[in-house]
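K.L.:
Pasting the structures here.
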Structure P
Amino acid sequence: MNDTLTAIQQLEQGGKYKVLERLDAPQTYHQGSPQTARIGIVLDTETTGLDTNKDKIIELGFIAFHYDAGTGIIYNILHRYGGFEDPKEPLSDIVKQVTGISDDMLQGQSLDESQIMQWLNKSSLIIAHNAAFDRPMLERRLPQSKDSNWACTINDIDWQAENISSLKLDYIAYKLGYFFEGHRAVNDAEATLHLLSKKLPESGKLAMSELLNHARIQSRRYFAVGAPFDKKDDLKERGYRWLADYAYTDQYGKGKKGVWSKAVQQEETTDEETWLKDNIYSGQQTTFTYNDITANNRYSMQEFK
């Protein structure tokens, strides 16, 4: 071991080389017992496609672990689960290529719902690398999971401030000094948990602590219902995005689809409402609506209802 460390130091000393460690997921990250013990779950899904409204889960993996709610320190691994599910339809070539999963591997397989829900119900927080994808996929498959709290390692850590330019999991892992075999659910979950055990490169803060701090922030999602068409560029420039499938009833009782929407932090709500009234509705009847967002509905379709 000492010879290996010496060789690594010699290689990296001149700045010409960077040595990466293959992830060998540990059973324990930190010895002892957390002062404020919580159970967390890092979850990942592999699916038949990227449409959260119609595509299906073909593999689900998660890692359950102990952590300290106050410090974010990760302690020991409690449980690992990985399971396949037969989508009852052939996989596309691109899905087979990316995941390494074949139709034969899935035939007759189904997720262990009782085991999954047992651990989801024990957890204080579910974490995914792109929770805006994994949470809707899980909730469609297991609607009883809708009351969980979620956080996202893409959106709940400011990677730009940490001088990390890509949000892909394998790139973040590389920047943090390790690599792994990706695009399988358990492997990706292990790699995501490992990421959370690291200190961030610029701030020096623990990644899990930063994620927890952001997950606790309350925010509000606005829906600019009935916004004039000629205001679309102003809304887009302000950071609103068009939700084509959002359905609502206007002030005349007529059903409509499509709305501009944006989420802001709680302390920004007064400014946002003033901007909407002055710049979008311009003295006309104000019809925007909003949903308050916490970890309980963030990244879920519940955020948009």
Structure Q
Amino acid sequence: MKNYYRIMLGKGSAYAEDAHEGNYIGAGWFYDIDLTNKLPDNWREFNKKYIPVYLEQNPDKTKVSAGLACGMLYTIVKGILTGDIVLCPDGQGNYLVGEVVGDYEYHKDATLPHRRSVRWYTKTISRNEISESLRNSAGSIGTVSNISRYADEIETFISGSRPSSIVSTDETIEDPSIFALEKHLEDFLVKNWKNTELGKYYDIYEEDGQMVGQQYPSDTGPIDILAISKDKKEILVVELKRGRASDVIVGQIQRYMGYVKEELVEDGQIVKGVIIAFEDDIRIHRALSVASNIDFYIYKISFKLENVK
């Protein structure tokens, strides 16, 4: 199945024009290491080998930042498949759109030496044209963001038409209407994090002043929100139910927490989890009754009208 990614081409899209002219996407981590014939099929094996290299080259960084860097690099050079679609901000309010047409190439001494060939489309997508939820996801911090959940919308722009409805083909989704609502919840939660109960005790993970804890990549999928306690002793995995079956979301967060425990925690840190849903769910209560390190929250949306006339 074809996937869709937002790729940043340098900080502030500094290399977008060069990449467009040169028909490529690329990454700059480990600029002095040729990864030809060094890319295992398993992302975990790549991280296991190169996280120590990253930490050696960047002794002031944490395992979380190392895992993020290695994960994004692997996605660009190996995880993205031929035929996948990439959207790349051009720094002027538009997205370059292209299809990946080649395997990994190493360009020594280039600004972005780890490259994939791309066939760019003549059509660009204006940031102002796309839906708010896609705009938020495509504008998220980080070099790589998987935006495949917006495949229908992206395809309509590529073909020159607008989407007529929101649909979901994910068989794990029980209620598409709630799923559509909760696509917006994640961005709302991130923007208002400090005003929530969780924000009193945890901060969404940041690196060099930039938020990197939203849609943090793991080897079983992106974590909705990765946070760290203010005393740095706990790493928190936050997952939104998104209308999915209860058994699916519980198993999912446990997999993510297992990844964090095995790959990201520093000495003395522990992992906790939070599931956030639209409504109470007895099945989640039952499942979590034997999982003391996972909490369950429901969210409420309220507003009021104020007469200013």
Structure R
Amino acid sequence: MSQSSQPKGRAGRPVSRRQVSKRQVSKRRALRRWRSPLLAGSARLGRVVFGTLSWSQAQAAGAALGRLAWHLAGRDRRRILEHLELAFPEASSAWRLACGRGCFCHLGRSLGELLHLWRRPAGEAERHVRVEGFEVIEDLRRQGRPILVLTGHCGNWELISTANQSHGLGLAAMARQNDDAHLDRLIVALRQHLGSITIARGGTSSSRLLLQTLRRGGALAMLIDQDIATDGVWVPFFGRPAFTPLAAANLALRLGAVAVPTFVERLDDGTHRLTFHPPLQLPSDTTEATALMTATIEAQIRRRPEQWVWMHRRWRRQPT
């Protein structure tokens, strides 16, 4: 880079690349400091605003936010389309574009629904969620078997908690703590309002709480459809290797917990269907068990592809 083309400081003197990099890092840190209280404040404001709306109005307002985000969030929009091309190479570009827009609208609706329910009585969600297959859970309880609710980020997945209030599921969700402490506290509070407790993955008391949940006849929910920093293995996901957490398979095989695939699906009439599927017959190998669990989640995503989080970098790492 010639001296004339270098960035200039306040006095017109050239600024080195290292100085530019330090300024960029400083700006990013400043944005992160402001982002935390802004997100928390926005969530609290949204809870008040959406709480005054009807269910259908909250869905419509959320969908409008989703459509707006589709146009503003360029990085996530590009990621969604790239990931859809990896997962559905045979699909047309028009289909992938429509699916990507649908993903943003769905997530916006889900946000609107959750903010709406946050201000409503605890049992309000039961009016909008139809539970099917709960006899699977009842049968396992009669057998005294520990229950692992296996799910992914499909549909409005947080509504699985509503089965606690309507059917006494006794659900606890194992989840990674959000990097934003303010936002993490709000998410935990929302889940508690909907009827479930959150066990922080890797927390000091997580193992104790996990065992207590299972021994008391409750169910432990685990989502294994994201690439996160934890023990995992490479298994196929839409035909490509994907790094997948091992915790669910380890729990099922070591403690004898029964893996029950469970998914929420948004229906065309504005309600949701929460389905407990027959238990998986897991192989004794943890990698093979994780692959079967992942294939089950993939099958649900293929049913309603617009209802999954395609902006997540599911294949960000690849085996070397």
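K.L.:
For structures P, Q, R, calculate percent of Cα pairs over 13 Å apart, for residues 218-273 alone and state which one comes out highest.
P.N.:
Once percent of Cα pairs over 13 Å apart, for residues 218-273 alone is tallied for P, Q, R, the winner is R.
K.L.:
Another question, then. Of the structures P, Q, R, report the one carrying the highest value of distance in nm of label points 7 Å out along Cα→Cβ at positions 202 and 250.
P.N.:
The maximum falls on structure P.
Every number in this text was worked out from the coordinates using simple rules, so none of it is lab data. As the structure is a computational prediction, the values presented were derived from the model and not from experiment. Cβ atoms are built from the backbone, for glycine too; each structure is taken alone.
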